[in-house]
Structures are given as structure tokens and as C-alpha cells.
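Structures are listed in the sections that come next.
Rule-based calculations on the coordinates, nothing more; no lab input. Quantities reported herein were computed from a predicted structural model and do not represent experimental measurements. Cβ atoms are built from the backbone, for glycine too; each structure is taken alone.
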Structure P
Amino acid sequence: MKTNLPKERYSQAGPVAPTVMVTCVDARGRPNIITLGMYMPISHDPPQVVIGVSPKRYSHDLIRDQGEFIVNSPGIGLAEKMHICGTKSGRDVDKFKEAGLTPGPARKVRPPLIQECYGHIECEVVNMVTCGDHTLFVGEVVAASIDEDCLRDGKLNLSAARPIAQKNWDYRTLSEK
């Protein structure tokens, strides 16, 4: 038997989402991290990704105003640190310090990458679309990097990377076959 949900609770019926940590900076270069479950690759040529950010979030205006962000891919070992970055506001705390994460230099954009993450996609904003209560930021990929120990035959090895998926603050990773 299925349980009917009111439309404002539709997200509880939806799929488990891949979860990423996005870095951005303010006009002075001060970094921030936001945890997002709204992320996906959107184009191969040119390579682009899209993230969804609520205008209520501190990072929204930073990404809009500075026009850059990095999608950092955490492994399941970072779930607790990722949760901190998703529940604290960068208006109030330095999330790198609060979560014990290490900023690293990016190759093409101003925001730092998160060194503890296994993958990094550096993006420049090329489009913004308002969709209800979120803004979709389309980022063109200008650089990307991945930890070599997460590769097998030149492709992402999910067993080594152990990416995070979440639903309602329940963090999981892929199991072995």
C-alpha cells in the first residue's frame, strides 16, 4: 500500500541525491562551502554542470556576484564534515575551520578546492535560471582534477572514491556489487 504525501512534502518520495560540497568566495576572496544535493552534469560539449542554490543561502549571492564555483566531490569519510558545512552559515563561521577542512589552490578560478575531497570541477557561471525557490547556476567547466588513487583504467573507481548520496540527512555510499 502506498502513502499519499501532500505536494509540499514531495521531496520525501524522490530519489536519493548525489551530494557535493561547493566552494565559492566573496569579493574579498574569503571562501565559503555549501553542501548541495542539487547537482548534475548537464552538457558534454561544452562541458557544463548545474547546481541548485536557494537565494536564502549565503553562497547564493557569492556565486551570483563572483561568477565562479568549484564542485568538490567528498567520499563517505567526510560525511560528518559535509554535514557541518550544510548546517552552518558562512555568514557566521569559517566553514573550513569549523569542519577541519583544508583549502587548496584551484587552477583557473578564485575559490579554493577542498583538499580532502577526491574530485574537483572548477566552473565559471554561464547561465542562471530561477526555478521556484532555487536558482540553477550553470557552470562551464574550466578545469578538473581527481585523486589518482580513485582512478582505474582512467575512469572513476566508485569503490575507491566512495561518493556520498543522501536523503533527509541519511548519508550513504555505494556498496560493492
Structure Q
Amino acid sequence: MATVYIGLGSNIAPERNLVAAMEALRMALRPIAVSPVYRTPPWGVTDQADFLNAVLEAETALQPLPLLDTLQAIEASLARQRTRRWGPRSIDLDILLYGDLLLESERLTLPHARLHERGFILKPLCDLNPGLLHPVLRKDMAQLWAETDQTGIIVTELDLCPEGMCGGAKTALPYVN
């Protein structure tokens, strides 16, 4: 079993789509913990609604590419349209880290190529494991979070793992640096 960190994001019906994605992920993986959900400004293309973002820590027996296929099938089931890079989306599921695995293929780069640049990913990763090392940069998530733009990242009340709904997984408390 590998420990993986999956990024979840949505800005089209985000509450409904994040909850539905979490339910599907619960069936495909073994959730350990989920971060609080954050409202974040759009990244890349800024003329769109804010996103809701979170990170799931889970265990899986799936290898990276079959895991990617599983995530893309969940995205398709939630009407994900890939029409505009960094544009609005019903759901976005990204493999951020797969243990300490380093992988670069046409379909997948691990760790996620822009993980260290994105506060909307680093903040929830800090909630789950601030001491987790980036396997390439050899900096922990707390260090990377301190070095990134934190503007507009606000915790919400949405709970993706209410008690008893995620097979014993817990919702992490917000990390305070």
C-alpha cells in the first residue's frame, strides 16, 4: 500500500461536487485524513469564480497510472470538461504525492510539477502533515507554505468527512504557522 495525497478542487457547484468526489474517492481508496476546505482565488486564469480546495491523504494498492485513470473516471462522472486550461471546472482531482515516488511520463509527473508554487495545495497539505518532505526539493510542506503567496486562502465550514462517513478518516485541523 502506498500513501498518496490527492488534491480536490472545484468552482462549479463546488460544495456538491467536492462532496460527491469525496464519496467516490472513499470507495476507490482507503482515506486516512482530509484537510479542511479552503476558498481560494483562481490560479492561472483569474476571470472566474473562486475555487474550493482540499487535500485527501489516503492509502492505495493502485499503481500511479491506474490511480490516475481512477481519478479521471471520477472527474468524468462529475461532468469534468477539459475545454480551457486552468479554467472553471466541476471537479479537479490531482495526484500530488505518491509516497516518495519520482515519476515523469507523458501522462503524469510525481510529485505534482507545480505543487511547491500553489498555496491552495500547500495549506491543506500543511493541515495534514506540515513536516512532509517534498521528495525533490527536500523542503517540508511548512517551509514551502511559508515561501508561497497566501493571499485570499480562507478556511470554510464545509466538512468533506463528517463523522462516520469516511471509513474512520479524520478531518485535520487548520495548520497555524
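Things to note:
- Origin of the value 32, where relative contact order in percent (Cα under 8 Å, 6 or more apart) was derived from one of P, Q: Q
- Structure responsible for -0.33, -1.41, with log10 I(q)/I(0) by the Debye sum over Cα atoms at q = 0.10, 0.19 Å⁻¹ calculated and labels P, Q on offer: Q
- Identity of the structure behind 25.8 (criterion: mean count of other Cβ atoms within 10 Å over residues 51-58, calculated), options P, Q: Q
- Structure (P, Q) behind the derived value -7500 of helix-only ellipticity at 222 nm (-39500 (n - 2.57) for each DSSP H run of 4 or more, over all residues; to 500): Q
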